[in-house]
Structure 1
Amino acid sequence: MRRSLLFLTALLPWPLMAQFQIFIVSSSGELPVGESYIVGTVEVGDQLDTKFRLKNTSQAPAQVEAINLGVAGPWFSFATTLPKLPANLLSGQAIDFVVRFIPDTAASYSAYLNINGVRYTVLLGYVLPAPAVMFQQGSTRVTLATGQIVDFGSTPVGTQVARQFSLINPTTQTMVIDVLLVEGDAFIGPTGVTLPVSLQPQQSVLFQILFKPMAAGTAQGSLVVGQRRFLLSGKAQDPSFPKPVILITPQNLRAGQQASVSIHLEGLPITAGSGELRIEFRPDVPSQSNDPALMFLSTASRSVTFTVSPGDSEAHFGNRTQTEFQTGSTAGTIVFTATLGQYSEQASVTIPVSPVVLDSIRALRAAQSVEVQLNGFDTARSVSRISFTFYDLQGFVVPPGTITVDASSAFTSYFQSSQFGGMFGLRAVFPVTGNVLRIGAVEIEMTNSAGSTKSPRTAFP
């Protein structure tokens, strides 16, 4: 072979030899090509691209009439479009082109790289036997070429799509495959096969690859068989969930109350996911923008997360299907918003204006006075009058009788600056002339825009 290559070189016209030089172009630079060049060794079906550079190395212009491949084996071709020829190359100018080698049978192959119709360099390629890689597409099996993309389609995040592949030994010899792997975070496999795989002639083996995305978007991966790589692609959608329906129990609420809320699903989810339930308060009192007593008890805030699992008909708050909330102390509308997947659903409940609610009353004696301490809330934030009636130890009204106070100005000022919704605390001190021990109890009545509230009689200790 060496002697025949030397003879081939001797046939090249010396002017052409003197004008042109062929180089291999790589990341490390240019490498001169001699009488022959081995492009490499590949497996059956693999692809190998080699970049060449034809350069005018003389001191004078040189004409390139044609560049072509005389193929002794049919698997060499140009992978790039050649420049328009003929072309005149000045000294030092060059033309780059890529030769592709894609064999489908294990053997040795050669091709002649011709410049201006003259054989210039012999290209050699060697091919190792390799299994055929098949992909099941519907009812047919498709043979994959190296670098070919297998599309897994589109599926919601959290679900999975399986695709079936097979390896077939097309040769007459036993074949052992020890490299078979899947790359890419969204792709799992291969399953159903154990390495190394030993295939008898014409024998095949099946395996699966799963596409299981965990984030929306396009996912890329690859299947590596020996030296060959096949591309995997799939699209992940945001998971599709059923519509959430907010249920409030009881439906008729009042201020200062605890109630529960649950979320019913209109359909059964096919994947697990989570959502959020939020509270928004729209007060009926213009000057009140917030009420800290309105919250979910489990989080002490106005939002809580919930989860759904495949087959659920109800959302879960932890291990329960409902969660509790406080209604607050101000009249207005509570708006619940449940967000799940593509849905954002709302439900609302009204907290009506009501008379003042007194949560606690405490009566105290001092040496020459009595003191009354009140805690409560006014949903209307409109307290206008407070009345105190004191009783002696025998149950008779203590003179001068009921004491009424116009409290509208004081409460208006308080509520305008308060950050506690309709809640208030009040301390009233009354001087006593005579024996303070004779005062036995007190009754309080408070009036707002919704009516009056009268407390039970509270005894002094």
Structure 2
Amino acid sequence: MGAIRVAARVAIVGAGWAGLAAAVQAVRAGHQVTLFEATRTLGGRARTLDVVLPDGTRTDVDNGQHILIGAYRQTLALMETVGVQPAHVLHAMPLSLRTPEGAGIALPAWPAPLDTGWGIATARGWRWSERLALLRTCLGWRAQGFHCAPQVSVARLCADLPARVVADVIDPLCVAALNTPADQASGQVFLRVLRDALFGAGHGAWGASWLLLPKAPLGQLLPEAAAAWLAQHGATLRTGHRVALLARTASGWQVDADRFDAVVLACPSWDAIRLLEDNAIDAPGWLQEANSLRQEAIATVYAMGGRTLPAPMLRLQDGPQAPAQFVFDRSQLGGPRGLLAFVASACRGERETLQRQVIAQAHDLGWHEVVPVRTVVEKRATFACTPGLVRPGITIDNGLWACGDWVEGPYPATLEGAVMSGQRVVTALSAMITKARDTARTS
């Protein structure tokens, strides 16, 4: 006879996408959930900002331009669980890495891997030798199961590819997915992303590689609906509550004034470190791995351009004085006409310098009417996904867990990685609690 599912009192600290995924999963597993969030809104590092445009009107933008893809199956399924229809809030289009001039690769709306093969074969501005080189390399990666040695960087992995292919495909995909330059990025994680995004299964009618660009603020994609769903299903939400006390008790854990059977730290790594160190929780190995994570920044420059772009998203040729890799036409994504979002991943430098360089980059394209509206630099947007990086695991101590896009997992710091981590930790937590209570009954 199988183990009986047992309800437990579970505290989840942090209401970003990982914490929300964990909370929904825990409620569905029958647990009593209390969700703590230090701010007044849910969603973690993804938040909405009020921006004043040059004509005096106001509009809402996110603190960074996000991209989802069809391979985000767990994220899209979670959205549906809490009542959000992805097609209503996301603009779906086959993967395109075309420049404003039309050069580069664009995939058709075909099943994988035919879409990838045709996209490579018809890449604009490429020689046939360059197309064949990428096709041969992709087939070689597939034959090897999309694996390489842990210490191999993306640059080394792709060292034999033509420079144009690296510049048009490898570099933009690497910095978009891993937020780490190719010469510093993990080849193994990059291959896993390529496997699932270019050769894996998508969600519903969307192919795995399809770009899903938010047409609504990120809060409407998941956090607001998840909060309503959790409240309707009996969970307790405590916003504006920054947890200070974390202590082991005879029967579990204490979080501030309340006691729980298990605790999940779904906050950023630095907050998890703070809680463990401030409360003298003995977890030296886990803390060492968490402290080893190096943070990477992402900058988003919102600007008015007075133009409509050929597509909602275009690739840009970046460089030392041209930091943006992508530009988004917000007018095609539910925003006001002329609003552009330039994204500079793995960026360096101060906000004013980045803004000046991005505007100069736009002017070099002939977009002389582009003027800045607001620049947001998230200095700790993701961790640097480097070769051989050992990320902290989901288990900190008996009954004390961690989840987030930064814990051990197959993906870099992505929304899908966060959601999968939240769900995985609850599966492990539930199994542990059920086993412990079954053992107690029979002893």
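Supply the structure label, taken from 1, 2, corresponding to relative contact order in percent (Cα under 8 Å, 6 or more apart) with the calculated value 24. Only structure 2 yields this read-out. If Rg/Rh (Cα atoms, Kirkwood Rh) is calculated from each of 1, 2, which structure is the one that comes out at 1.42? Structure of origin is 1. Computed over structures 1, 2, FRET efficiency 1/(1 + (r/R0)^6) of positions 377 and 417 (r between Cβ atoms, R0 = 25 Å, to 0.05) reaches its largest value in 1.
If log10 I(q)/I(0) by the Debye sum over Cα atoms at q = 0.11, 0.20 Å⁻¹, for residues 81-224 alone computes to -0.45, -1.29, which of 1, 2 did it come from? Attributed to the structure labelled 2. I have -10000 for helix-only ellipticity at 222 nm (-39500 (n - 2.57) for each DSSP H run of 4 or more, over all residues; to 500), calculated from one of the structures 1, 2. Which structure is it? Only structure 2 yields this read-out.
Readers should treat all values here as calculations from the given coordinates under stated rules, not as data from a laboratory. Given the structure is predicted, the values throughout are model-derived calculations rather than measurements. Cβ atoms are built from the backbone, for glycine too; each structure is taken alone.
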